[in-house]
Structure I
Amino acid sequence: MRFKHPLWTVLALISVSITSCAHTETNTPPQQERALTPTGVVMALMWLARHQNPDGSWGAASYANQCVGAKCVGAGDPEYDTGVTGLALLAFLGAGYSHLSKDEFPDPVTPAKILKFGEVVKNGLKWLMAKQDPEGCIGGRGTKYMYNHAIAATALTEAYGLSATQLFKGPAQKAIEFLVAAQNAQGAWRYTKNSSGGDTSVTGWAIMALYSAELAELEVPAREAYEKARLWFNKVTDATYNRVGYNAKGTGKVYVPGKNEKFTHHETMTAIAVLCRIFMAKDKKDPALGGVELLVRDLPEWKANAIDFYYWYWATFALFQYDGPDGTYFKRWSEPMKNAIVPNQKVSNAGCAYGSWNGEEDRWGFEGGRVYAVALNTLTLEAYYRYAH
């Protein structure tokens with residue numbers, strides 16, 4: 001197997017464990033059902049499978065067209081359809097389900113319907129590849145298309161790495177080449193190719209894609225790209241507290257007026273930088289990793305205006321890479337994270353929303369919608385086995 005991703009070395013064990021939990025789900029009381037993280041992952045994947053569009057994509061808003069009975073609320077911006085499709089696929093791949101998977105589950109909402117996870121992944125990947133242009137960019141070139149492309153490139157890359165299926169190799173390689181070519185003179189990525197300025201958030205997704213490409217043994221000029229990216233992270237990192245800014249040092253709270261200014265600020269950019277520095281240099285003694293102190297002072301809580309799935313995702317992976325699963329920092333983080341996410345997953349009395357989370361309660365849910373919320377929280381719960389630390 002070409003992919004060096006540590007998850008795949010224990011894929012069979014994880015698949016058996018997850019499948020076993022899923023088949024006992026229907027007789028599990030809600031309070032117990034929500035406490036089982038592996039089951040929560042499978043139920044979230046079932047929600048994603050149920051809301052996949054007929055063409056293989058997931059829509060930030062159009063997902064509701066697939067609802068059974070009362071529609072699931074929480075529409076996002078269709079501009080991000082390519083990105084949420086990539087996130088949904090990563091959630092399946094992160095649990096070990098590829099296009100080759102034979103796992104089938106009765107839909108808990110419509111038991112006569114069988115959800116075939118392998119088919120779900122195959123159709124999603126076909127849609128992404130069909131949306132790749134001659135230059136390698138995946139999805140339309142809207143105002144913030146590099147978010148979409150970087151996430152989609154990661155999904156194609158991990159699909160190839162997991163299965164070694166040659167059909168995916170060319171598109172994945174081309175997507176990575178486009179990503180490398182899009183890095184700007186400051187060493188960062190922004191909303192569009194070679195745009196001026198930088199953006200720590202988009203840069204984080206780009207580094208994630210490059211790291212996955214390395215693991216999949218694609219051709220990646222990673223050293224050069226990483227050296228340039230480190231210049232960006234150095235530029236936006238406060239040397240005193242190792243706090244990282246969004247598009248400059250000391251930017252503070254980031255929000256969209258009229259949308260999410262009421263939400264609490266979190267150290268999302270610091271979490272992104274910590275994870276990227278570890279992936280790029282693999283040096284856990286880097287002084288800039290001191291930003292982990294800021295993360296464990298801001299633990300996840302499910303309360304109004306504090307819910308931020310994006311922060312929870314990046315911080316979970318950053319702390320797990322830093323010293324998890326038994327390290328002091330990750331232990332301080334992991335229980336609050338699980339206690340925020342798992343009890344708030346919709347259970348069997350929620351109808352079609354069963355297995356999902358409400359994106360309307362989240363800081364960035366107005367952009368990604370419910371598909372984003374479900375995929376991102378699923379990936380967060382998969383942090384324990386998606387990458388070795």
Structure II
Amino acid sequence: MSLPTLAWTGDAATGHLVLLDQTRLPLEVHHRDCRRLEDVVESIRSLRVRGAPAIGVTAAYGVVIGLQPFREMPREDFDRQLAEVTATLADSRPTAVNLTWALARSTRCADDRKELDSASVHDRLLEEAAAIQDEDRNTCQAIGRHGAELMPRGAGVLTHCNAGRLATAGSGTALAVLFAAADLGREIEVYVDETRPLLQGARLTTWELTRHGIPTTLICDSMAAWAMQQGRVQAVITGADRIAANGDAANKIGTYALAVLARQHSVPFYIAAPRSTFDFSLACGNEIPIEERDGEEITRGFGRQTAPDGVGTWNPAFDVTPAELITALVTERGVIEPVSGQRISEVLGTDGDG
């Protein structure tokens with residue numbers, strides 16, 4: 001797929017971010033120009049850009065956009081504006097830790113350059129955002145390389161939501177594994193959960209996989225158990241939006257159910273995610289904040305009413321899969337198996353930079 005999920009054009013002073021608007025897919029390919037901080041925040045909240053790594057990269061560029069009106073200010077005033085911009089971006093979505101991770105990198109980039117004037121720091125912030133984007137591309141390649149070896153030849157592999165190029169600045173996390181496995185001639189077939197209520201699997205993942213030439217079968221979320229019972233699925237792999245220190249992992253709602261089903265049917269359950277998705281400040285998944293979204297996503301999905309007026313709704317966007325249900329975590333630094341706090345720290349470290 002040649003279309004980038006996001007791209008920066010221009011310099012720090014006058015440039016802007018271009019996003020592939022994922023709310024228009026798969027029927028329309030539309031790019032959205034983000035020239036104001038409000039444009040970036042709205043794009044994150046409305047899921048025009050989504051996926052933890054892509055949100056992180058977008059936020060880093062959002063810092064640059066948000067500070068454009070202030071680059072000629074005295075440094076003390078510029079730093080105050082930086083704090084306000086990062087706070088605004090941090091509030092856009094609560095679950096994906098890559099968002100706050102990228103904002104912390106931007107803040108640290110400015111703090112480490114106290115001797116520079118505001119315009120010079122602003123230029124460095126653009127360089128930092130570009131570095132985060134480049135690192136994510138390399139990370140995706142490494143995740144794919146490590147995870148491809150886990151995919152059995154001729155296997156049916158089930159995935160949920162979207163963890164591909166659309167969710168990252170590179171080839172994806174879970175889908176990077178599938179792309180790499182296919183490129184190695186593993187002859188996999190991918191079963192894609194539709195992913196209610198916003199159908200990221202149906203709209204986005206099938207779009208990516210079929211463009212890559214991988215045999216793809218779309219199923220309703222409720223069909224996953226039967227697909228496993230019928231022997232169609234030999235592995236499950238998803239991405240993650242935040243992983244606690246003990247390996248508990250938050251991902252799109254419905255992921256926990258798949259992990260339970262996989263255990264019941266003796267199917268390995270894998271999660272692919274970069275180190276930046278691990279939040280070592282949280283001991284376990286009970287501490288992960290879970291975003292709850294508007295109930296109209298359920299009752300009026302895509303503009304059509306499918307439930308009676310006045311019915312109550314509960315619409316958590318994520319759930320948490322306990323570490324004991326995860327066969328292995330696939331990261332850019334290798335495969336973590338078994339999934340435990342000790343093994344995670346051995347592979348990834350637990351300090352801020354790893």
Structure III
Amino acid sequence: MPVKPLPSNPSLDHLKHQAKDLLKAHALRSPEAAQRIREFHPRFNHATDVAIFTARLGLAGAQLTIARERGFPSWPRMKARIEKPTTADRLDLPHHERINDPSFRHAVELLDAGDVAGLRTHLHRHPELVNRHVVFEGGNYFQNPTLLEFIAENPTRRGALPRNIVDVARVILEAGSKQPAVDEALTLVASSRVARESGMQADLIDLLCDYGADPNCAMRTAAMYSEFDAVNALLRRGARVDLPVAAALGRIDDVRRLTASSDGEERHWALALASQVGQIEIVRMLLEAGEDPNRYNPVGGHSHSTPLHQAAAAGNLELVRLLVHQGAKLDWKDTMWGATPAEWARHEGKPEVEAYLLALDTSQERQR
């Protein structure tokens with residue numbers, strides 16, 4: 001789920017009211033509240049709605065959820081950001097301009113300039129830099145990256161990569177990047193529009209896999225963002241085709257074979273990915289196999305929305321009709337902006353889908 005960045009002039013009192021509102025929604029057993037708690041409260045990762053509703057949340061738990069929903073690890077850290085912001089908290093600046101550590105910032109500048117020799121010398125002088133983390137709070141992802149993760153240009157900082165980015169990345173890897181950073185860099189590269197448009201995505205994937213990155217770790221993210229060139233590169237490097245990936249790729253025979261032996265989480269992911277990339281027949285198969293269209297997407301898979309939100313935003317009227325026919329609710333709101341699928345269609349300029357959903361909603365209201 002995307003985080004909700006703090007406004008330019010945040011109010012701690014307003015955020016306290018949000019925590020109290022979340023407590024009330026939890027007591028009322030709101031599915032939206034359950035999804036937010038599941039996404040952002042570490043104690044409830046992968047918990048069912050029932051488990052969340054029967055557990056005691058408390059004001060401290062609600063405040064923790066609100067803080068993490070805003071991109072901070074805790075309520076005290078968010079409070080400190082509001083009361084005493086620093087350059088690192090400037091969300092209007094690209095990430096490299098928010099780095100307070102001068103030696104780390106210089107390393108990123110050398111990376112962005114494609115200065116292989118300069119970067120090698122800098123890392124030789126400061127060998128600890130290669131596995132040092134820089135902290136970015138209040139944003140969506142990329143909150144604790146090492147130097148290697150800057151090679152992906154994801155999130156977008158400059159809009160382009162140096163032509164020799166593979167050589168730059170090799171310097172960092174040779175300096176001793178640890179495995180978690182290598183895997184995270186692979187996921188960022190595989191879902192990076194800039195890496196693809198720069199023609200570097202496949203070469204970076206190969207390099208990172210040569211240095212031990214697990215190709216499976218990036219598959220669902222690449223599929224979710226329709227980076228199918230990256231998916232194919234990962235498959236070439238030995239990634240497996242599980243049910244969610246098969247669903248995203250439209251491999252009907254594989255979906256049919258894998259559905260019976262898959263667990264609930266895999267089927268949940270499969271429906272989410274198939275809906276997001278418009279694999280209508282796969283969605284139909286999963287719904288007929290018992291998947292519920294009235295669930296928020298899984299954590300990490302555009303979990304602020306439902307399959308109907310995603311289909312509406314894409315303007316896929318055939319898929320919207322299928323989901324509605326299978327019982328998808330028209331009035332469920334996403335947890336980021338509080339908007340219905342019809343409102344998503346309007347925002348994305350899909351008037352045919354918006355008109356269909358609004359007409360159907362009006363018809364249902366008349367029947368009540």
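Tabulated results
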| item | result |
| --- | --- |
| Mean count of other Cβ atoms within 10 Å over residues 164-171 derived as 19.5 - corresponding label from I, II, III | III |
| Among I, II, III, which structure scores highest (criterion: distance in nm of label points 7 Å out along Cα→Cβ at positions 284 and 308) | II |
| Which of I, II, III leads on mean count of other Cβ atoms within 10 Å over residues 84-91, largest value | I |
| Of the structures I, II, III, the one that 11 was derived from, the read-out being relative contact order in percent (Cα under 8 Å, 6 or more apart) | III |
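Here, each number is a calculation from the coordinates, and none is a lab measurement. Keep in mind the model is a prediction, meaning the values are calculated, not measured. Cβ atoms are built from the backbone, for glycine too; each structure is taken alone.
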